[in-house]
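Down below are the structures I want you to see.
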Structure 1
Amino acid sequence: MKQLLILSGKGGTGKTTAAGVFAALAPNKILVDCDVDAADFHLLLAPEILETHDFDALPGAKIDPGLCNGCGICASVCRFEAALKQADGKYYVDPYLCEGCRVCVTACPAGAISLVDRLAGQWFVSSTRFGPLIHARLIPGEENSGLLVAKIRQVATQKANEKGYDLIIIDGPPGIGCPVISSLTGIDLALIITEPTVAGKHDLERVIQLARHFNIPVQVAINKWDLAPEKTDDIEAYCAAENIPVAGRIPFDAELVKSIAGGKTAVEAHSGPGTEALVALWENMSRILQNKSAQNQ
């Protein structure tokens with residue numbers, strides 16, 4: 001069983017568009033959306049949710065108003081300024097500021113403060129027209145997105161092993177932060193989608209550096225390459241110097257935008273130049289993954 005991760009240095013480069021085409025074309029696979037902070041793969045796949053599970057954040061402090069005597073010690077010891085005074089003189093904890101460090105719990109002379117579990121989000125097991133989808137939603141303002149990514153990847157791996165799926169296709173988060181690191185570990189191949197801009201090249205370099213830190217093989221695809229051919233040449237020259245294969249060029253195609261807006265993958269909606277390039281990109285990825293499987297046998 002192999003795992004293919006699709007990344008980008010920032011949002012909006014076409015990562016989910018490519019993932020949707022791969023989902024439509026790949027046989028015997030399970031799909032994962034690891035962009036838990038701003039999930040959108042489900043918008044394209046229209047899943048039927050089969051299972052819903054809560055995901056708890058780290059515990060946070062809570063003050064019992066019946067025990068609070070308004071002494072203010074909690075506010076004086078909280079470095080995050082999460083303990084706030086109310087009009088009645090008693091205190092409460094702002095859950096968006098609290099880091100759950102326990103200092104106020106220990107310091108409160110009245111024993112009015114305790115740590116309580118907090119709901120951070122939910123993760124789902126769903127069915128789609130292309131197969132199973134494991135995805136999640138983090139509550140706005142909550143953290144621990146890396147832990148949530150690790151959880152849904154663990155669930156996807158378990159189900160792939162149980163059901164005999166050959167491939168896990170992961171629509172990853174953008175950037176180089178904690179959820180990206182959690183998405184990268186243990187991956188067989190990472191495909192980075194970039195754009196022919198100065199910012200696109202800069203972000204591409206950062207993602208490549210991160211993938212190399214974890215010894216993850218990388219391929220690059222340049223989306224909307226024909227809007228700035230000279231920048232595309234710059235990116236390809238950089239990749240050549242770094243011995244990183246450019247797996248494909250995807251031209252600008254307005255029909256791709258229309259298909260996504262209509263909730264359809266490119267291969268379901270039309271067969272223009274953008275779709276043809278994405279199909280060729282999948283064929284390239286499939287061949288690489290098959291070669292990796294053959295080498296491991």
Structure 2
Amino acid sequence: MEFLIISGLSGAGKSRAADILEDLDYYCVDNMPIALIPKFAQICLAAGERYEKVALVTDIRERANFDELFEVLDGLWDLGCDYRIIFVEADPDIIVKRYKETRRRHPLTVPGSTVEDAIMSEIKLLEPVRERADYIINTSNLTLGMLQSEIFRLFVGGDSKRKIVVNIMSFGYKYGIPLESDLVFDVRFLPNPFYVSELREQNGLDEAVSRFVMQNEMTKEFFAKLQDITKFLLPLYVEEGKMSLSISIGCTGGHHRSVAIAKALTDYIEGLGYAAQNINRDIQK
């Protein structure tokens with residue numbers, strides 16, 4: 001079982017790190033009391049594969065808690081639980097700016113002190129935890145995508161194309177554009193199989209309809225451009241940190257042209273090495 005403890009400075013990005021780990025199928029728990037960590041670890045170990053990857057976000061802000069924390073962590077070894085500590089930090093001026101932007105109160109702020117005073121106190125208090133950390137991530141100059149890339153590098157590795165799942169949805173404009181769409185392409189300019197009597201009752205998944213749509217010269221030119229823009233954009237969305245992308249392809253009723261194009265685009269994206277899912281929203285309407 002992978003057992004991660006996420007600690008660090010308030011405002012540095014612990015919650016964002018936990019969100020990214022959650023997308024990596026870690027079971028994440030925020031602000032679990034220290035005394036409960038051993039019991040929780042025992043439950044996870046007993047559950048076997050159900051909790052293979054666990055991440056706990058813990059805030060240690062009082063000196064009295066350090067001995068308890070370290071005793072608990074040492075006890076995890078006795079349980080046969082191999083744990084690692086991620087310490088998330090940022091430069092004080094960056095954290096001050098973040099608190100100004102969010103208008104939140106720093107948890108160590110006291111009357112008569114500044115946010116900077118609270119941050120410096122927390123840095124001093126958390127130094128023992130930082131010294132025992134396996135990984136230290138400074139988020140001062142990291143975008144969300146860069147933070148995601150760093151966490152992937154540390155805990156996943158492998159091909160970056162695993163970072164995004166692409167949903168390609170066909171739809172009919174008469175039923176409205178899908179709300180979850182990131183990109184929308186209108187293919188109503190293509191010849192419509194609906195007006196071919198032998199194709200009208202079929203849909204874009206049927207070979208005859210697919211051939212009618214995809215072998216049209218206009219479709220070939222359009223689809224080549226669609227492939228180019230997709231191949232160009234996907235790595236950029238990965239770099240930006242998107243975990244999923246929804247591409248919607250629309251025709252009038254969502255039965256013929258959009259279905260054929262969506263299926264062809266799904267096959268193309270899978271061929272590039274990305275995870276892709278084809279959804280035909282209106283094909284049965």
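Please treat every number below as a calculation from the coordinates, not as lab data. Please read all numbers here as calculations on a predicted model, not as lab measurements. Cβ atoms are built from the backbone, for glycine too; each structure is taken alone.
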Ranked by relative contact order in percent (Cα under 8 Å, 6 or more apart), which of 1, 2 sits at the highest value? 1
Just checking, which of 1, 2 has the largest value of distance in nm of label points 7 Å out along Cα→Cβ at positions 193 and 273? 2
Given that distance in nm of label points 7 Å out along Cα→Cβ at positions 57 and 217, derived from a single structure, equals 4.0, which label among 1, 2 identifies that structure? 1
When 1, 2 are compared on mean count of other Cβ atoms within 10 Å over residues 105-112, the highest value belongs to 1
